[in-house]
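Some structures are shown below for you to check.
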Structure I
Amino acid sequence: MLLNTRAAGILLHPTSLPGPIDHGDFGPHAYYFIKFLDDCGVRVWQTLPLGPTHADLSPYNCKSAHAGNPLLISAELLRAEHWIEERHLTIPRREMLIAARKGFERYANIEQRAQFTEFTAQAASWLEDYALFQALRNSQGGIPWYDWPDELRDRNSSALKKARHSLNTALDQIRFEQFVFFRQWEQLRRYAHEHRVKIFGDMAIFVAHDSADVWAHRECFQLDNCGHPTVVAGVPPDYFSLIGQRWGNPLYDWRNHEDEVINLWIERMRTQARLFDLVRIDHFRGLESYWEIPATESEPRAGHWVPGQGDKLLTALRQFCGDLSLIAEDLGFITEEVDQLRRRHNLPGMHVLQFGFDGDPHNRHQIHAHHPENVVYTGTHDNDTTLGWFNSLTPAIQDQVLSYFGYPAEPMPWPLIRYTMASVAQLAIVPMQDILGLDSAHRMNTPGVAEGNWRWRFSWEQVPEHIANRLAHFTWRYGRDNR
């Protein structure tokens, strides 16, 4: 079950929170945001994946499908633990985290030390591989694992034993950072639950090539003897990109290692259950069939569809992952087979209002075509902001939009926010940019564009005083806040 009652949510990645450094974190502003949600009658906070990113900052291209991004660790909260001093708040983050580990070793109490021991034991199935991967990657100058010396690339047992010994201090540091990440996140999640806010996460269907997951589980992916993909993931042309997208992620080796791939997914989902109350499976259609592009081809159009193992995988996930609510991101090129797979496994899908104005009165994204079990959005992190989207439309399409909503007096984006809240869909999500009425300069991501994404942040000065009351009225009026 998605939720027991109708609810509203706001989409905001923690990196977009305000704060004194160049990205948001789990510190005081995150707690204030939860209080803001509560004041608005908003019961869901949707984030993007929380993993450690590469240089492109994409949370869908992480160094681990399990680990948390240490950049999200709050220095202010470490200071409150007395693990760092005031002077450490303004030094480079890497130095601050090293100082925090030294402070932990010196000042942590018995309970905190026991929590650290328990965490490293419970997370060992992924933590040890990730810690070694990250330590080796740093020692190799940050180059990807498939360019490491052969004995490290291929996980020669004696070479790895020697590396663990020589990198012991670095391994301890990485274990500590993951302990702190999960500890701070779980404290924040408890605070959210105290304010009746559920946390809605996102899980990428594929994993990054340069990741601990692929390095440690090469048999699960279609790679050559040197660790390079033979085929890669992407999508053909659709309404996100007219030329298609070549993502470059290695594809799973379902044909030869089906059981191992399913086990990999089960472990990934167990980590998601530790982080979130609800999880969206990104690019759900890839479970029914996925777009396979030869690694030697640069053009997305060179790919073709290959049947997936969605039924077996979803059955296994439901068996092993308990009560975690799953949502299917069923956007892009969706066939009847994809829709049937989603329905067989009772997964909610998505409606996106920005996609509803192609002239087809049966378009499933229009308000009158919504289904109660689904999740409705004004737009997602991959869309333009609603104001930016509307401003980019031709006058004729703008008139079509306004006509559909009865020529509302409210300025954009509020008509779409109002009708998103009014939808019969059980859960309604609005990106924070739309709440603030921001234009295209504030979009989070432009699919198919490699540079300049994932950097958007807001400030509390941008939040008008009346917004909380306005949203509280919407959530009450449309039955989404049952106080």
Structure II
Amino acid sequence: MKTTLLGLAAAAVMAINSAFAEDATGSWSGTIANTLNVIVVFDKPADGPWVGTMSVPQQQLVRKVQNLVVTPDQVSFALAEFNASYSARWNEQDKAWTGTWTQGQATPLVLKRASATTLEALKPKRPQEDAIAARAPVYASSEVSFTNDAAKVTLAGTITVPQGKGPFPAVVLVHGSGSINRDGDVFGHKSFLVLADHLSRQGIAVLRYDKRGIGKSTVSLQNATTYDLAADAEAAVRFLRSRADVDTRHIGVVGLSEGGMIAPLLASRDPALGFVVMLAGPGVRGEHLLVEQLALSAKARGAPDAAVAKERALNQALFLAFSSEPKLEDGKNKARLLIAEAERKGDLPAGKGEAIFKRFATPWFHTMLSYEPGPVLQATRQPILVLNGELDLQVPAALDLPPIRAALKNNARAVIREMPKLNHLFQTAKTGSTAEYFDIEETMAQVALDTVSDWIRATVR
């Protein structure tokens, strides 16, 4: 599902202290609230002003700093996108910039020069991905492209085909929401790279691709809805059917999160599709799912129950305003009135409503809020594997699986499982909070990988 900036993000700059010369060029690091590691790289072009770039590895965030002011002993800047600012003075004793990061509230931020060892230590550990890079592949990997002609989209991807005599069963991997490339690169994890490697080692060809507007794929993602992305996935299926090394009787779609909505949608439209795998795919109407998702996220961040309940009530009303209108513009008009009333009553801080409105007043959200998975699942006759993580806070299993079971009750080839201790990305987790994603070293739990591959192999026999 759509993800948002998780907590604070930071950047910093530095200057030459009037008493102690300090070359600002290079990398600096610090930590906000003992949680978020910050890396800042500074440069002073010979013919221009100081420039600074900040990154927050946990959030895959890289931004240029704005309104940068550098004096001999003080630096300051603003980051308007996050309504944030930083101001610091040079501390010669500590050899650091000692200052305050302000984003809603003030918190200390000390930046020290980052050595190569420090930067290396800040890199996330990804043993599964490292193993893929280190070992010899037992499949051929090729760059490919294909087109969604109706939308004039060219999609670029990678196909991995097992060694040996084909044709082979094959799958298309369909992404979750957001700007995601063919490797499924989110929170520093390449889940689709790991999944594709595993499946192709089990004798299954895999096609994964950059979403439209991402990587080498064309056309902007900005106004695309779930139905537009489903059309791209259908183009991927057509591409597989054109290949001599693919067994066209056994082509399936594996979708994660939003991709788990798209996979059965394709199956309901295409009886010739061989099978479907839903990984954390929604089973309830979008407006209900997103209300619960946001409430669980707020609770995981430590919000008081009263604040969670207040936000839930507002989101329910807001999402209903959007989704009850067939046309987005009509939904926007209703939502604006609702937000204005919430600010007037004090249920929202003055001015905050506009940011909320911009977040949800998009074609993608309008489609997602009104999407009903039930009828699509009822029309899916192919073998289907449905997996949800027990600790998934984005598509909660307790909310998701009962309606999926009801919708698939007449499909004798449906297998539905809740995976213990796994989160939305099918990592072994403690709480399921999105704040854990980056720090978890596992990209995808082996039990999830094996469950998917074993089921596909059994299905295509």
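Please state which of the structures I, II yields 19.6 when mean count of other Cβ atoms within 10 Å over residues 53-60 is computed from it.
The structure behind it is II.
Check the numbers for percent of Cα pairs over 16 Å apart, for residues 29-140 alone across I, II and tell me which is largest.
Working: I: 72; II: 67.
Evaluating percent of Cα pairs over 16 Å apart, for residues 29-140 alone on every structure, the highest lands on I.
Relative contact order in percent (Cα under 8 Å, 6 or more apart) computed as 12: which structure among I, II?
II
FYI, it's all coordinate maths here, none of it is from the lab. The structure displayed is predicted, hence computed values, not measured ones. Cβ atoms are built from the backbone, for glycine too; each structure is taken alone.
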